[in-house]
1. For which of the structures I, II does the calculation of relative contact order in percent (Cα under 8 Å, 6 or more apart) return 17?
2. Who wins on FRET efficiency 1/(1 + (r/R0)^6) of positions 6 and 214 (r between Cβ atoms, R0 = 30 Å, to 0.05) among I, II, i.e. which is largest?
3. If FRET efficiency 1/(1 + (r/R0)^6) of positions 14 and 238 (r between Cβ atoms, R0 = 30 Å, to 0.05) computes to 0.70, which of I, II did it come from?
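Values in this text are rule-based calculations from the coordinates and carry no lab data. The shown structure was predicted, so the numbers you read here are calculated from the model rather than taken from an experiment. Cβ atoms are built from the backbone, for glycine too; each structure is taken alone.
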Structure I
Amino acid sequence: MGVVGADGPEPPAPEIVRLRARLYGGRAYASELARRGFAVLVHDVFAWGSRRFPLEPGPGPDASEPDRYDLAARDHEHVLAKACTLLGTSFTGVLASEDLAAAAYLRSRPDITAVGTIGLSGGGARAALLGALDPGIGAVAVAAMVSSFRDLREEHVAAHSWMLFPPGLTRLADWPGVVSAHAPAPLMVLYATADPLFPTRGMHRAHRQITEAYRRAPDRYTGAFFDAPHVFDRPMQDAAFAWLADVDTTAP
């Protein structure tokens, strides 16, 4: 969904304007980061943006394109997950491999001094996984995508992408363990306490688990709670951007 986060050469389509208003406070937040002096890469990964599922035949024409795409993705993603399994990987693994390649590209540039990652929802899951898998990531910020697995109920599980459920993960770690796997590297988690996709109890359990993972470097983890639904609105963005501007990515 790179077009939602970043402005392109053409004015955004009306449905993108509406989606930004609903989830991002009307702001193309990647473009805002660039205006604040960050070098930003927003790439289309497997199954999104220019690599999305076909919409025809799809949901009715009265639905907006983002809503139609969400429905198409829900109907097709399980097939992709099965295909990835047949190929010896997972849907999560394919997305993570592309993000690892993107981070490696950024580090190859002489004008980049440190690489961080930030995202909302599925983008937050990708940010957390990249931080867990790539020791070269300097800082991670995750918005509205952190809860303990043990507190998820059926309706929470059903609402999420296969990206959040790579096969075998729970034999090794709860989701907060993945999010904090890069400790003591800087980590910010923005919890949206009115988010229907995650239980509040699970968010608070995750916060406690991550705090414990950072017990030897408590100043390098920031958990911020917002009375907000499943969004990355302007107050959340401003908190994350200020944290990114000030964070120390050198080894503790």
Structure II
Amino acid sequence: MSALLNVSGLTRRFGGLTAVSDLSFAVAEREILGIIGPNGAGKTTAINLISGVIRPTSGEVTFDGQTVTAFPPHRLAARGLVRTFQSTTVYTDRTVWENTLRGAYHGLYPGFFPAVFGTAQARRRSVETERRVAELIEWLGLTAVADQRAGDLPYGYQKTLGMVITLAAEPRLVMLDEPVAGLSAEEADHVRDTVLRIRERGITVVVIDHNMRFMKGLCDRVLVMNQGRELAMGTPAEVLADPRVIEAYLGRGHAAHQH
């Protein structure tokens, strides 16, 4: 598989603090790459750098063969690279349908004049977008609640809806920041199955989460970060058995006890 995303020497300093230091990795098409690490390891900062939320001090990000370092999020989204945030990014006073439609138009806005004057192009796009949104809602099992306010849904459903909104823009790569935070084991399993189905649609996934059970059942490879740097990279089983990873999470004494 060819690499869809390449990160090379990514570094971000905040005054005297280096949050991410010389980080390099690649993500293949249709791969699910997990990023884990103790609190303060630099995981979310790395995702923010890649997704254009903040600018790197140095380093390069390449997506689909093009350098996109420091592109703003809307330019990256137009190219097919999008991310979710730790909090659910839904309008709670709008329905599931309206929220998903918003995500679709984020990626398919027809332009000012076609939208305002209702051109044939805009009408065709509107019909196609609504058809695609209905298909997406059905595919992820939300048809029964499509007309309900998002704020009335259980938290697990709101998390799923956040992913639906992201998928409506037809991305090629999705970055998920703690998608199962605050969820029960059953809800986390549902999110895991949803992410695996996302991959079945040909979409590449990068995911951050602290839930090791979730990550072990989901990821092809895992990047472990500590103090802003790569600590380990490999399959979930490989990295979770690595003494350096055990030490970073549980302390030197526990790592020594493993041997």
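1. Working: I: 17; II: 26.
Among I, II, the structure yielding 17 for relative contact order in percent (Cα under 8 Å, 6 or more apart) is I.
2. Going through I, II one by one, FRET efficiency 1/(1 + (r/R0)^6) of positions 6 and 214 (r between Cβ atoms, R0 = 30 Å, to 0.05) is largest in II.
3. Numbers: I: 0.70; II: 0.40.
It must be structure I, since only it matches.
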